[in-house]
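Presented below are the structures under discussion, each in the form of structure tokens.
Derivation of every value follows stated rules applied to the coordinates shown; laboratory data play no part. None of these values were measured; they are calculated from a predicted model. Cβ atoms are built from the backbone, for glycine too; each structure is taken alone.
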Structure I
Amino acid sequence: MTRIVAVLDIGKTNAKLVVHDLAAGRDLHFATRPNTVRPGPPYPHFDVDALFEFFVSALREAAALFPIDAISVTTHGACFALLDDRGDLAMPILDYEASEPEETARAYDAARPPFRETASPRLPNGLNAGAQLFWLQHRFPEAFARARRILPYPQYWVHRLTGVAASEVTSLGCHSDLWAPAQATFSTLARTMGWADRMAPIRSAFDAAGPLRPALAERAGLSGRLVPVHVGLHDSNASLLPHLLAGRTPISVVSTGTWIVAFASGGDLARLDPSRDMLANVDPFGRPVPSARFMGGREFSILTDRRAAEPTPGEIARVVAGGIMALPTFAPGTGPFPAGNGGWTQDPAALAPGERTVAASLYVALMTATLLDAVQAGGPTCVEGPFADDQLMLDALATLTGREVRASPGASGTSHGAALLALAPERDPSRDAVFAGAGARPPVDGLGRYASLWRSRLEGGT
């Protein structure tokens, strides 16, 4: 029986190798490194060779400690790889935050499908994968022509590990402009541009693409064993998967990291507003799920000046009573208030680190509550990832939404969800342990007035 799964988890900020115990439903071990971006030439791109060496080294260390039964992959979205005839990269993998795709934005806007087809909002830079491919094809036509296969980012790593090329719907349907969720097929853009013909065959995220390459298995300390590598999926969808397998509907899942993504399983697709960074993600079974997002982890880091501190009860009370708050948005062009300029109601330099952390946690809670309301989320809310350890944020979110808020156990719900791919899609032996910290959370005193003031400042533009 498959029990111990090594998960390659590549987030926008950090990459991790996580060893997950399926029977216990918990992470046993992890190694991490920054996900660095090389400035070029020819353009800002991910340092995939450095990530690969990190993964091999971390897998070797993990294999010396645990009997690895399988490997799974999950990565951030908005990222595709182009492979040549030999299976090597035809072009470096563009960083989705690079501004270069804006050079062809006007032409791309004329070519991209309407929101009603893709449920994908127009986003800045390369956050729409279609905008990346469009710019690459126009800016580097000869190199682009050499690309024989186009792979979503999780499946690029699967190909590097196994030599098997595949595509998968959670990444195809992640605000890419390349997928039509209602029809479960490639968009008119992907077909018209000829990209659909170059996409690798679509496989289920649960499928074992193949065993680890023999030479790689030897380097990783797994020689003599056929270790299957599963097709993998988009990281926010990995967070959603345990709850889908447990059959909990309606439920709201908040996946946190660099991005905070709110999923409303059982929510209303008709409420999606593309001008507010709302979209339909596609779950591993191919079904559209109403979603909304903002760059919460990035903004929290900015608001705390990267010096988050455990606040005291006195600091919480002072910030709430004094109306000390941050107003969106600190990641321009994203989130429910994409036109916001980002600012404070008073000079943050005059605040103690604990006070800045309070304001940042309340900002994240207010923004997350805004997302959940926008997608008409129902049922309990499960928060996974780094913010599952932020008690003030969790308490504030429960106070703001009036619904139960629970923390997902372990360092990351993404590793749990990705590891579950190694089981049959109807099985989750740890489904009863998905939630932790259930029950009523203490209300945050004065938060109602604080939230009303925050919203009135947004409406008044001050």
Structure II
Amino acid sequence: MRILQITAGAAGMYCGSCLRDNALAAEMIRQGHDITLVPLYTPTRTDEANVSQERVFFGGISVYLQQHSALFRHTPWLVDKLWDSTFALKAAAKSSIPTNPRLLGELTESMLRGENGHQRKELSKLIRWVRTQPAPDVIVLPNSMLIALAGPLKRALNRPVCCTLQGDDLFLEGLEEPWRSTCLQLIRENIPQVDLFLPTSGYYAEFMADYLAIPRDRMETVPIGIKLDGYDRAARPEELPFTVGYFARIDPAKGLHLLAEGYREFRRLFSGPSRLEAAGYLGAEHTPYLESIERQMREWGLGGEFKYRGTLDRDEKIAFLQQLDVLSAPGDYADPKGLYALEGMACGVPFVQPDHGAFTEMSRITGGGLLVAPGDSGALARALHRLATEPELLAHLSDNAYSGVRRHYTVASMADRAVAAYSRCLSLKTSPRTTTRHEARSLSSRV
């Protein structure tokens, strides 16, 4: 099968969606499929071999300039190459161009207007390029924020379009009004242009069907999977302290502050040696957030037990996970992927997570963790205490986690489900059409 898969770069950040898209493309290439992974905005950052194309479309600098100045919407394409180069985009990824979704309402709306937005010149570049490439069987978009590409790509190539759903609501809910409502309406108006939507978990399929008003018969779940090379258990000396780990982006949505509160209550229950280790990407906008947690831990008398290990590459990540007893990122946001939980389980590390999002089904499918009520630091502390004081339970969950990932959440199984979904998309191929006024009014009323 020949696939044109688009992915969205996240500047210099290790992004779960980028990691997932790259892992899927690499595995499908390994299986013999012809897949072209095309990055938008910036080059993608992965901790495995990057299989994306070197050329970046909708370069982040061009998108930003065209949004804020009409002059750059008409510059010659040859001139645009100055700031669309890989060097320029990587340099810009380290600068202060805003990435907070609260600052990007106007830009998001413009992108969702597609051919009528300020970035229509960038769309023309992409369309011209795809027409020079071998025609794919299926086109795959990485999220619903890029759904405005579906119609133009379908008309240009006469091929069906799939759209992955993998955390779109977190971005959209971060937008301020009136952009949030406007962007939701624009996404819903473009839903008829997509042949099949691909949520990354059963939970997210149900949630997004209601959130974006997507017909349930146009959903095909493709559970996330990971490449297991290098992941294994490591023998831990008995004298090591009980280690609670956090491995996710340093962001309030992921819940490091909630874990710190739970750890404080856990230490009131547990008198043995213990520590709290954290790692993950830290953006400049969240540095004060991390500093506030470090300050709070010191005030609680636990400063010596907390350590932030920074952003880790693949080998460092595996080594970090292998020295943990349990992993937790108890954010309020119902995560549709839970990639970090899978990575921990692959090393035999069970999780303690809120009973929501993908974690509920991960627990049911693998038996590799404990679930607690969301936002309940006392319940989190009691779960950590159980694992610290019941070695048989900890060993049982560790075994379940280690084997469960290998049975249900491998990159090969993700690729198999994706191929099945793309095959279904081919059978469901629909012609691009415009939303009727009646449909637009109906969709708008749901915002």
Given -13500 as the derived value for helix-only ellipticity at 222 nm (-39500 (n - 2.57) for each DSSP H run of 4 or more, over all residues; to 500), which of the supplied structures I, II does it correspond to?
II
Where is Kirkwood radius over Cα pairs in Å, for residues 235-386 alone largest, in which of I, II?
I
Structure (I, II) behind the derived value 0.95 of FRET efficiency 1/(1 + (r/R0)^6) of positions 11 and 395 (r between Cβ atoms, R0 = 41 Å, to 0.05):
I
Between I, II, which one scores greatest on volume of the Cα convex hull per residue in Å³, for residues 19-162 alone?
I
When Rg and Dmax of the Cα atoms in Å, for residues 203-306 alone is calculated, the result is 18.0, 53; to which of the structures I, II does this value belong?
I
